[in-house]
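No lab work stands behind these numbers, since they all come straight from the coordinates. A quick note: this is a predicted structure, and the numbers were derived from the prediction, not measured.
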Structure P
Amino acid sequence: MSKGWGIASLVFLLFLTGCFPILQPDQEEIESEENQEEQEVEIVPPVATSENYYQSVLYDGSYLHGESRGFGNAVVYNRLDLNQLEMGLTFVAQEYFNPERYFFREGQFIKREELNNWLMRYDADSNPSGLNPELGKGESMREREESNPRYVSHIMEHNYLVQNENGNLELGGIVIGLSMNSVYNFKVEDEQGLFYFYETEISDEAMRREGQRIANEIVSRLRSESREEGAFNEIPIVVAMFREQPRESVIPGNFFLKAIAEPENNLDRWQEIKEQYYLFPSSEANQDVRNDADQFQRFKDDVQGFFDSYLGVVGKGHYENNQLKELHVEIPIRFQGKAEIVALTQFTADRIMQRFHENLKVTVYVTSVSGQHESMIVRDSNEEPFIHIFE
C-alpha cells in the first residue's frame, strides 16, 4: 500500500468468529453463527512523513488501547525513557514488518495483571511467573536487594497486522520491548516504618545476560499451547532491549539488542543496535563526539549573540551507528514580544542552514520561561526549514 498522501480510509468488515487474532482480546467464543456481529475495522489514512510511521487500526471508529495502557507510567520513572521506548520500538519493527504492508495496533495479548506478575520478583509460592529474580543473599534487606536487583522494569507489546488473501486483517507479528534498568532504585523499610532509598548500578554484562534470559522466557510463554491454542507458534516475534537512563537524566535511554523468533523457532542471532543520545553541551559529548560538540557550540554562540541577554541553548543529539541523525534544540527566552520571537526564529533557521549538514534533521523549539512554546523550526533532511509561530 502506498504511503503517499491519503484522504480516504481503508475499511474492512470482519466477522468476529473467524478472524483470529484481529479480535478484541477479551471477546468470548460466539455460541452460534446467528449471534455473529460485524465489526468495522478501519485503517487510519496515511500521512507522508520522513519517519514513515505505521498506519493504525481502528475498531468501530475507535482507537484500541493496549491491555497495559498507562502501566508504563507506574514502572518507568523517566518520561523521556518511556517515550523513546514506545516510539523507538516502532522503528525497530520497521526492519522486520514493512510499513507499506503492516498496520499497527497496541498490544492485546499480555494482560495487565499478567504483566504485573511478570515484572515482580520470582517466588516459588506467591509469584512463580515472576521474571525478575528472587531476592539475593545477605544479612539485611538492602544487601538482599543489591545482590540480586530487578533487571527489567517494563515489558511493552506491539501488534502488527497484515491483510490476508481474503482481504481481512490478521496478526502478522508481535514486537516486545524490554525496558532494562541501568540503575536499580529500591527502598527499604525499617522496624519503625521509616523508608530509606538506595540505588545500585547494573553492569552491561548482567543486563544483557538477564535480558536474554527474560526474552527467551517471554517468547516461550507467548507460544504456549494454553495461549490462543498455540496460534502464536505461527507468528514471528521480535524482542528488542532498551537501556533506561538514570532517573535524573535529561536524555532518554537507547535500544541496544534485538532478535527475532521466526515461526516455530526460538530467538536467534542477537544483533547490536548502535543507538545513543548525547546532551549538548556536556562533558560526555565533548569527549565522545567532539566535532559535533564544537559545531553545536558555534551554533549556540550564534544564537546567544542575537540578544544582549543570555540564552540557555540546549540540544539533544540522536546517534545511529555513531552518526548524528537528528538534533532537538530548545531555546528558552524571556518573552518580550512577538516581533522578537519572529526575528529570533528567522535568525535561528538561517544559522541551522549554515552550521549543520544538510542531511541532519533539526528541530528547534523557542519557549518562554514558563515552558510555553513560542515558535518552532523543523528542518528535515535535505529540505528547507519550516517555521511556525504559535499564536
Structure Q
Amino acid sequence: MKITAVDHFLANPGRGKNLCFVKVQTDEGIHGWGEAYTQSDRDIQVTAHIDQLRRYLIGRDPRNIKHFVQWAYDDFAGRRGAMDLWCAVSGIEHALWDITGKAAGMPVHMLLGGACRDRIRVYANGWSGGASPQELAERAQSVVEMGFTAMKFDPIPGPWRTFVGKDVENAAIENVRAVREAVGWDVDILVEMHRRLAPMHARRIGREIERYRPFWYEEPVLAENIDALAAVRRDVNIPIVTGEELYTKFEFREVFEKQAADILNPDVCNVGGILELKEIAAMAEPYYVVVSPHNFNSTTLGLAATIQVSAAIPNFLITEYFVNLEDFGKDIAIEPFAVENGYIRVPDTPGIGIDLDEERLAAYPYRQFAPRSPLQYWEEGP
C-alpha cells in the first residue's frame, strides 16, 4: 500500500477559529482522516508544514507510522520542534492510523493494545465566555441541563491578557463560588487559568477556591517554568494540571521528575499524534499521574483520535468536549458522536471511528480573521 495524496481542509465553524482537517489517500482506495490543532491566525502556518511534508509522504507505506514521526522530526525538521510542526505531524499521523485500522479491519484502540473501557467521560467547555457571576451561574445551569456532569471555565474576568491584581483575584474567586452554588456539589467544576498567573497570584486564588472543591486547577502558571508549577502544586490543595502547550514525551519528562502535576492534558492534535499521546500516558503511570487529554478541536476527528487513545490507556480520567462546536460537528460528520449523560461510547468501527462529508465541509470555507491592533489583541485575547 502506498500513499498517493495528502490534502488539508481549513474550515471555519462560525466561531472561535478555523479548524484544520487532513485527508490521506492510498493506491488501494483506503483513505484516512486526521485533525491538526490550530489557533486563531495560526492556521496557514500549519497547512504550510503539511504541504511540505506531503512531498516526502507520496509513495510511502502509510502503516509505517512511527517511522514517519521520527523522520519528520529528525530529517524534515532538523530536530527543531515547534507548535506548527507538531500540529501538522499530528494531523497526518491520525490519518495514517485511520488507514491502518481500516486496512486491518479494527478500531485503532485495538491496535494500541485494546480497550480499557467502553465509554469515555467528557466535560463541557466553550460555554462560559467573559461573563458576570450571575451570567456564569445561569450558563452553568444550562450545561447541567444538557446532561453534562463536569464543566470547565476560566474565572478570570475582563481582557484575556489582564493583569491579575487584588480586584481581579476577588472577581475570579467570586466566579468560582457562583458556578459551584449554581450546579451543586454533584457536578465537577474544572478551573482553567490559561497560564496567566504568577506563582503568588496562583497560590492566593488557589487557596481561596479550595473551599469550592474544584475538580482541578489547570495551568495556573506557564509550563516552561516547571519549578514554579511544582511550587504551586505544593502550596495548593487542588489537583494541578499541565500539558496542553508541551509537545512530545521529551517536554513532559521534567514534569514527572519534579512532581509538578497531578494530571496531564496533552492534546492529540499537537503533541505528535495518537502514539505519542499513548507513550506520554505510559510514562505517567509509574508517577501516579493521570491523563485528561486537552481537545480544543472539533467534535469530529480531533475527538475521535482522543477517544481511541483514551480507551486504550489505563490512567485516563476525562476529556474535553466543546459544546459550541457541536452543531458544526454534527453537520460535517457522517455518523457524529453522541454525548449521553456526560459520556461517549467508544466506537468499534475500523479506523478512528468517524468520517467526514466533504460536501458539507465545503459549506464552511476558510475565513481570514480581520487584522487587529496590538491593543485589540490585548483586550480580546487570541
Structure R
Amino acid sequence: MGNELTKPSSKPVAIWLMIGVGMIIVQILLGGITRLTGSGLSITEWNVMTGTLPPLTESAWIAEFEKYKQTPQFSLLNADFTLPDFKFIFFWEWFHRFWARLIGVVFLIPFVIFLVQKRFRPSMVKPMIILFLLGALQGAVGWIMVASGLTGDAIYVKPTRLALHFIFAMGLLCYTFWFALTLLVPPSQRQSNKGIAKWIIASLSVLVLQFIYGALMAGHKAATAAPTWPDINGEIIPPNMMRSEEGILNLIDNRITIHFIHRGLAYLLLFMVLYFSWRLLKMQTGKLLSAIKFLPAILVLLQVVLGVLSVLNSLKIVPNQWGIFEWMAQLHQLVAMFLLLAMVAVYYFVRSGKEEGRAV
C-alpha cells in the first residue's frame, strides 16, 4: 500500500476513502442501535434489490409482520407486539441495511469514475481489491448472523456471530482508514520509533480481543450480570466463572466470565495505552503527530468511564425503550471506534520499515 501524496490526482481518492470511513462509523452505530432496540430479526429475508425500499402499503406491512410472527423471537419474546411496534423495529433493521447499500453505491460509483479518469496508481490496485472483498464479506457475515436468530428457540442472534460481524466491521473501518492515510500523510511527517510501534501493536491486539468480548457482552446482555463497580457483585474475582459442565465454553458462553474478562482487558488496555502515550510525550514529534499523540490516552480514559457508567446503569434497561443505558452503550461503542482510529493513526506515524511508495 503505497504513499502517493506527491501526486495530486490521488487526492480525490483519499477524500473518497475518508468519506467511506465516516459512513462505516455511522453503519456500526446503526448496528448498535439495531441491537439495543431488539430490531435485528425484524426482517426475515435477505433481498438485495427488492429489500431496498420498506413496505409502502398497509397490506405490504401486514405481510411483513406475518413473516415476523413465524420467528421464535415473536412467539417467545414479542407475542404482544402490535403492527406499530413491529414498524418501529423494522425501521432500524431496514435503515441499517439501507445504509449498507448506500455505502456500496458511494464506493462503487466513484470507483468507476476514478477508473475512467485513471486516478488509481498500480500500488492502489491490491488494497482496492481487498477493500471491496472486505465489504462483501461483511454483508455475508451480517446475514449469517441474522439467520442464526430465525430458527429453533433463538430470540436473539448468536453472540459469537454478533462478535464476528462486529470484528469484521472494525477491520473494514481500520483498513479503509489505513488506506486513506497512505494517500494523505507525506513521508516527511513519519518518524520511525520501533519501541513505541511495538507497544502500539501489542495494544491493538488487546483492543481487538476487547472488541470481541465487548460484542459477547452485548450478545449475552452480560452488563446486567454484574451491575456494580469497582467490584463484581461484591467480589474481585467472582465465583462460578468456570462451571465444570461447560469447560472452555465458559470463555464465550458464561456471562460472568465474559464480564470479568471484559473488565480485565479494559484495565490492561488502559495501562498499555497510557504507557505508550507517556513514551510519545517524551519523543520529539512532527506537527501532525504532535496534534494527535494525546488522543489515545484521552479516548481510553473516556472509554473506561463510559464502560463503568454503562454497567452501573444496566439495571435501568426497559424493553423497547431508549434510556440512559442505551445512550451510554452507544457512546461506549463510538469512542471505541475513535480509539481504534487514533491508535492506528499514531502507529502509522511511528511504524518502522521501508517506505511503501511515494506520497500523494
Suppose helix-only ellipticity at 222 nm (-39500 (n - 2.57) for each DSSP H run of 4 or more, over all residues; to 500) works out to -7500; of P, Q, R, which structure was it derived from? P
Identity of the structure behind 28 (criterion: relative contact order in percent (Cα under 8 Å, 6 or more apart), calculated), options P, Q, R: R
